[in-house]
Structure P
Amino acid sequence: MSKGFLEISLPEPYLDGDISAEVFELKGAEPNAIIRTDQEWGIKVRWTLKGSLAEFICGEWCLHLRLESVGPGPDLKFDSSKRMLLEP
């Protein structure tokens, strides 16, 4: 049996990305850091993958939401997660 060598040349960056989250209130003022309890609200999450290996990343990504209280109230951890299928 003979052995050979495999040479792979990939352009850099190999894998890079960004993620951001934006809180918003429905029918309300644009919040800066505090979510009001008397308004409906949501969160927009955006992420991107870049680089020569990005097309090979696949699977299921899970987003979890946790909120930190201001003052004596409890911190919140939501039991449900949002599952996103990542297809190259």
Structure Q
Amino acid sequence: MMNHVSVAYSGVHQAYQIALAAEEMGELDQFFCSVFDAPGKWGGVASRWFGRKALLNRRCEGIPAVKVREHPWPWVFHAFQERLNPWRA
């Protein structure tokens, strides 16, 4: 039986590079993140709303979008809060 890797994080840090390394080894099962800037993902929508520069650390060529599971609501809430009320963020 072959083991596979799932990567999850509560911040960006190096999680995208870890997921990419696991994918390049053929071991990535799932990558759990807040948003992932790719077509068909919440991060792709957010990129259009907030601009691609705002999601610079939320994309990584080489990680297949089908292996990504997003949980965007905390990030979206924070992004809107920061945009509407920047002195409280």
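Here are the numbers:
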quantity	calculated
Comparison of P, Q by distance in nm of label points 7 Å out along Cα→Cβ at positions 4 and 44 - largest value held by	P
For -10500 (helix-only ellipticity at 222 nm (-39500 (n - 2.57) for each DSSP H run of 4 or more, over all residues; to 500), calculated) the corresponding structure among P, Q	Q
Parent structure of the calculated result 20.5, 73, given that Rg and Dmax of the Cα atoms in Å is the read-out and P, Q the choices	P
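Only the coordinates and a few stated rules stand behind these numbers; no lab work does. These numbers were taken from a predicted model, which means no experiment stands behind them. Cβ atoms are built from the backbone, for glycine too; each structure is taken alone.
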